[in-house]
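Input: structures, listed below.
What follows is calculated from the coordinates using simple rules that are stated; it is not laboratory data. The shown structure was predicted, so the numbers you read here are calculated from the model rather than taken from an experiment. Cβ atoms are built from the backbone, for glycine too; each structure is taken alone.
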Structure P
Amino acid sequence: MAKTAKIEVKDQDLLGSLRGFFRSLLEKGELQAVMVPQHLPMKNTVMPTLVTDPEKINGADPLAPVFPINAAKVVSKLTRRPLGGQVAAVLRPCEIRAFIELVKLKQGSMEDVVLVGVDCYGAYSNDNYPRFVGDEGAASTIRFYQNVTSGKGTAYEDFDISPACKACEYPVPDNADLLIGLVGVETSDHLLVKANTPKGEELLGRLGLPSGQEAAERAKAIEALVAERIAYRDQMFDETSHATADIQKLTSYLANCVNCYNCRVACPVCYCKECVFVTDVFDHEPMQYLRWARRKGIIKMPTDTVFYHITRLAHMSTACIGCGQCSNACPNNIPVMEIFRTVANYTQKAFDYQAGRSVEDEPPLSVFREAEFRELTGGKD
């Protein structure tokens, strides 16, 4: 049974109690640093920060409903080589799953990092979060959290949390070393802390927190949240499958693409140092464009936009964790996440694979299984 403890919430100060916990990670946890989202003093936004001084953690806010970057890429950079000590990374569930995929792709290591996951109620897009936060800063986070837990939901004015978050069936970071539980927890009194791994248990033991217990209400609350998101997800799959059912529909779906490649840059598991689409292979000669135009009488410029997305789907659908950063980064609001998640659903089901679940799961196409896909090869079991 996983070891559980609780973070006491004093004076109903949820963020203050979390910040106290992060300080204790530095003061008692024998860690070199804590990577945690913080409100930046120069602008009313929240970004990952690497903190070594416990007094510099006053702006920490992992509950803020904003997701400007999937921090798995940052953790990957921190762990590619030995750090000489452990670092705790406070991440959303989808960030943990993305980092696990990067570890399997040899782009990071679990050796020097303790993954601290926080239950996630979702986030607004980069465009909408400034409207939500206004000048309130961290106070807006509490407003969001109270709206969700009181049954008012996540919608605000004329927008809601991102479609990626509404379709995410993994709001609880069960694969974190340390899990901070919010869903189904009486957070006016305490937060749940659960160690899921020996590394997490060792760290939790050093913190000296009072023991806690996971209430039955938590399982019911998680089940209800996941059911709501699965219903949204499945409807999204159906609608996207219909909208991209043939090449004409797919071309229309991606018509606004300008080949900015923002989706590739924002994707946490797209790790190639050089993408083929920024090499000479796609640096076409001027006459080539004329030949294509003469063949059909007209061509859309820039070219290769549909081919670009098909190539990325072939490359990334086995590893897609559905964080939605591709759509978040698109300047023309193409629903990139929806098509990637839809195709990834079919691909991962075919390989009986769940991206980001565990480092023990071997990525599809990385191993040979003799009895795989008999319906295609025609072999006998």
Structure Q
Amino acid sequence: MSECADPETDDGAEAETWVLPLDGWHRELGARMVEFAGYWMPVQYEGIIAEHLWTRESAGLFDVSHMGQLTVSGEGAAEALEALLPGDISALKPGRVRYSLLLAEDGGILDDLMVTNAGDHLYLVVNGATKWDDIAYLREHLPDEITLNHLDDDALLALQGPKAAVALGRLGLVPDPGDLRFMQVGACRWDDVPLRVSRSGYTGEDGFEISVPAEHAAALAEALCGQPEVKPIGLGARDSLRLEAGLPLYGHDLDPQTDPVSADLAFAISKKRREQGGFPGAERILQLLADGAPRRRIGLALDGRMAAREGAVVYSGDSEVGVVTSGGFSPSLQHPIAMATIDTASAAHGATLEIEMRGKRLDARVVPMPFVPHRYHR
């Protein structure tokens, strides 16, 4: 996956920034590269706003190879993984994908991830910034007879936008992309290269995530961007798209001090687990489900043009009620938006609040999320 074997060094020295399989391809296209999650990654090509709007209108190709791709296999693998997650993994049908959470013993969120039933194994996609901690945690807590593999020789591309299926179908990557629905996965071949294609993504748009052997990633990216609907899109637009979609980013909107109920992710706790428990932090989380959490993640729409940024304090009158966890200017809506964790008593839809930025108070109101409607192919 990169030129380095592991970002952590035994002697505690500062780790080298990793290089993704498509690093040269990005640079040839003139991408502005930045360090993110231990990797050099493209933040933009022609501009964040232009790339954002192109993805909403057509199809954008994102390099998300920094994320961790893992497999969990062996007899009882689903039940073993289920002991660490609040979802009903053992009931996940082959070819289906489920969003879930890796939880600490106190119910805090260690990571959010995707789990796929790939038939003879489970396939996980975890966040790049946390993948080494996730791997260590899983190795420690999974039974010895369960095998955990890190697919570090595979790249991961995300083709997102309303015209993604058209572009993908033209290349024949999936015989008929319409056969795949949101949160379904299929295996296929492209020029005899094996691919794993899921209808999923993190932009709120219809789209696909494609796992490809790293040595073939550049050829596949070139073929996809050769379609008239597709342009390469950087990390900046990926962030603004997921913010408009109301999707939390780990390390910003989610962290080990945040529980699923406060994070507004209670949907990830399946009915079976609500009834039976048996996952880390179950007692605390089930109590929060029953009584309500004292704080929760909410959406805010701001007046004016100044955006609220992470860490800005949220006020109700003179009382400090929370903090912004993600914020920015919405290219689709043409005004600033933000996510914040605030006291539940101040979180009613329509409530008027203020956000302190650079010594000024910005007017904001609580609004439903997503800010821009999801357009998943269900």
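So helix-only ellipticity at 222 nm (-39500 (n - 2.57) for each DSSP H run of 4 or more, over all residues; to 500), computed for just one structure, reads -5500; which one of P, Q is that? Intermediate values should be presented prior to the final figure.
On the way: P: -12000; Q: -5500.
It must be structure Q, since only it matches.
For FRET efficiency 1/(1 + (r/R0)^6) of positions 81 and 281 (r between Cβ atoms, R0 = 35 Å, to 0.05), the calculated result is 0.65, so let me know which of P, Q that is. Working shown, then result.
Details: P: 0.65; Q: 1.00.
Value 0.65 for FRET efficiency 1/(1 + (r/R0)^6) of positions 81 and 281 (r between Cβ atoms, R0 = 35 Å, to 0.05) corresponds to P out of P, Q.
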Cα Rg over 2.2 N^0.38 Å was computed and gave 0.98; which structure, P, Q, did it come from? Q
